[in-house]
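Enquirer: Some structures to go through are shown next.
Rule-based calculations on the coordinates, nothing more; no lab input. Model, not experiment: these values are computed from the prediction. Cβ atoms are built from the backbone, for glycine too; each structure is taken alone.
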Structure P
Amino acid sequence: MNKFPQDIILRPIISEKSMLGAPEKRYVFRVAKDANKAEIAWAVKELFKVEVAKVNTLNFKGKKRRYQRFEGYTSDWKKAYVCLTEDSKSIEFFDGMI
C-alpha cells in the first residue's frame, strides 16, 4: 500500500441518517474512488486507532448539471460504511456531535 490514510479517507459524511449509527459504532465516510474495502479498513485503523469489523461501500454516479448554456456531470464518488468491533473505542470526532 503506497497510499497515505488521508488519501483514502477524504472526509466524514455528517447527516442525520449517518449520525444515527454513531452510538452503534457505525460511521460513514467519503472515500477515494479507487480504494477497496481492505484499504479503507486499514486507513480508518491508522487514522483513528480503532479496530474495524466490517466495511460496506457504495459507488455514486455523477449527476447531470447545467449552468446557463453549458452542460456537464458532477464527479463520481464513493461512500463507505465502517462498522467497528464491540470492544473497540469510538471515534472521538463523532462523539461531540451526538
Structure Q
Amino acid sequence: MYIVRDIFYLKFGHFRNAKDLLDQALKSNLMPKAQHMRVLSDFTGDAYRLIFEEGHSTLADYERTLGESMRTEEWQKWYVDFKQHIDSAHREILKLVE
C-alpha cells in the first residue's frame, strides 16, 4: 500500500474559501478515486494547510486515478479556482510497512 499526501500551504485568511471549494469537489466526485481518501488540516506546526491523503495498492494505480480525474474539464475549471488560495505545495509518497 502506498500513501500519497498532497500538502497545500494556504494563503493567510484563505482557509474557508479553500475548504468550500474542497467540499464542492467532493460533492461533485472530482477527487481521484482511491482505496481510501481523507482530508486533514493542521493542528500544530505549519499553519493553514490542507492535506489530501490517499491510499493506493500500487504506484500504477495512483498514476492512473490521478490522470483520470485531472483530465476532465470540470476538474480543470475547479483547480483554477482552488489554486488561487494556495501559497505553495508539496507531495509525499510513502510505502506502508507491513
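Enquirer: Which structure, out of P, Q, was helix-only ellipticity at 222 nm (-39500 (n - 2.57) for each DSSP H run of 4 or more, over all residues; to 500) calculated from, if the result is -11000?
Expert: Q
Enquirer: Further question on the same structure: Quick check on the output: 4.4 is mean projected area of the Cα convex hull in nm², for residues 38-85 alone, derived from one of P, Q. Which one produced it?
Expert: Traced to structure Q.
Enquirer: Still on this structure: A value of 50 was computed for relative contact order in percent (Cα under 8 Å, 6 or more apart); which of P, Q is the source structure?
Expert: Q
Enquirer: Now for a separate question. Ranked on mean count of other Cβ atoms within 10 Å over residues 14-21, which label among P, Q comes first with the largest value?
Expert: If we compare mean count of other Cβ atoms within 10 Å over residues 14-21 over P, Q, the biggest value is for Q.
Enquirer: Also, I was wondering about something else. Say we calculate Cα Rg over 2.2 N^0.38 Å for every structure; which of P, Q gives the highest result?
Expert: Greatest value across P, Q: structure P.
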